[in-house]
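Below you'll find the structures, each written out as structure tokens.
Any read-out appearing in this document is the output of simple, stated calculations on the displayed coordinates, not a laboratory observation. Treat the numbers as computed from the prediction; the structure is a model and nothing was measured. Cβ atoms are built from the backbone, for glycine too; each structure is taken alone.
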Structure P
Amino acid sequence: MTSANAQRVRALDLLKSRGMLRQKDFMAEGIGPETLARLVREAAVVRPARGLYQLPDTQIEAAHMLAEAAVLVPKGVVCLTSALQYHELTLQMPSAVWMAIERTAWRPKIDYPRIRFVRFTGSALTEGVERHRVENIEVPITDPARTIVDCFRYRAKVGLDVAMEGLREGLRRQRCTPDDLWRYARTARVWSVMRPYVEAMAADAT
């Protein structure tokens, strides 16, 4: 373990370059919990959630909670209404971050930010997943077409109106095509549900 002062400098440098880190990330760099506690007491570092640290002057943006969630659930994928909001395909402001985790994975207990989990299996956790940089954090987010299809698949959870809004905006803003939607919807087995809406909205968009 390096000296306390060296740990302090290293901790601040890491946060400047990476935005947010967990305690285990600091431990891997040889920075102990005493150093982190001292930085928090001095207000040089803030702790927005248990086990999560960032600099106090971190620029806050609409996607801030997505970055926090991605750090706390490193194998999760931002999806459903949270992904729609990120892609600017809905006016909804979800009260929690929607994240997909593997079907058999342990469900993390996180106080903040509030996270609502859905479970995906196999390729559903990788197909149509993009990686975006948010506050220096790599955040996995389903792409527009995949997000819209997932909203129809989970319409009982997010609401059919939200799924239809995403579909309408996705086609109007040319963020996806009917072919993109068909490809994902066929795999998710929701094309029979989506088809009338897609055909009607695609016709309106032309």
Structure Q
Amino acid sequence: MQPHPTPSRPLTCALESFPPVCGALAEALKDDAFYQAVTIDHVGDPALRHRVLAHYFVLALDEARAVGEVHLAGDDGAALWLTPDAPASHRALHSERRTQALSRLLGPAGFGHYQHIGTTMEAQVPADLHGAWYLSILGVRPAAQGQGLAQRLLQPTLARADQARATCYLETFNPLSLPFYRRLGFVRVVGCVEPVSGRPYWLMAREAVQSRS
């Protein structure tokens, strides 16, 4: 899948009108330390927090479609990648559009967390991964988990990365996900601590698998 320009969705769209897959991502990732931190302004209203999270994923989906690639499991889950295929100026433009939209969506405390966490986590990425393919988001609706959807969502991009001899990496706050990613070849693991939440997370990298011919 080749990147192509996609106009950002205006923030004025109703929070209730998000695509179903974005609601699935909100269900799957609501307890993740990062998403708890960036929705802190809405912690007292679970229904509103769910809508804000879903809209967060609308913006992430738009960005990934423009400067990376997206794979969907119907309405049940998605894998969002950011890749270096698009020009740097194009990637910067879409990143800025998303950041501006999030500044209006998340609330002051949540957006402050978003900026601080993003800056500190980016600083932990080793220099040799700065041009790697980044798995930005992977999530499957809880009711659809256990069916192999997560692996099927990742396989197309991992196969393309192997063909391109590209390294991939991701970050996860969930220690239970480490064996899953290791089975897919993410065997380089760096333990980190996110300072806003004080929670540990793991940066995992995968080298391209050379085909046997």
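Comparing distance in nm of label points 7 Å out along Cα→Cβ at positions 73 and 193 across structures P, Q, the highest value is found for Q. Once mean count of other Cβ atoms within 10 Å over residues 105-112 is evaluated on every structure in P, Q, the highest one turns out to be Q. Kindly point out which one of P, Q the value 17 was derived from, the read-out being relative contact order in percent (Cα under 8 Å, 6 or more apart). The correct label is P. Using the calculated result 0.94 for Rg/Rh (Cα atoms, Kirkwood Rh), pick out the matching structure from P, Q. Considering all the candidates, the number was obtained from Q.
Ranked on mean count of other Cβ atoms within 10 Å over residues 65-72, which label among P, Q comes first with the largest value? Checked P, Q; max of mean count of other Cβ atoms within 10 Å over residues 65-72 sits with P.
In this comparison of P, Q, the computed figure 43, 24, 15 for Cα extents along the principal axes in Å, for residues 33-96 alone is attributed to P.
In terms of volume of the Cα convex hull per residue in Å³, for residues 81-176 alone, the structure with the greatest value among P, Q is Q.
Taking distance in nm of label points 7 Å out along Cα→Cβ at positions 57 and 137 as the criterion, the largest value within structures P, Q is that of P. When distance in nm of label points 7 Å out along Cα→Cβ at positions 129 and 153 is compared over structures P, Q, which one is greatest? Once distance in nm of label points 7 Å out along Cα→Cβ at positions 129 and 153 is tallied for P, Q, the winner is Q.
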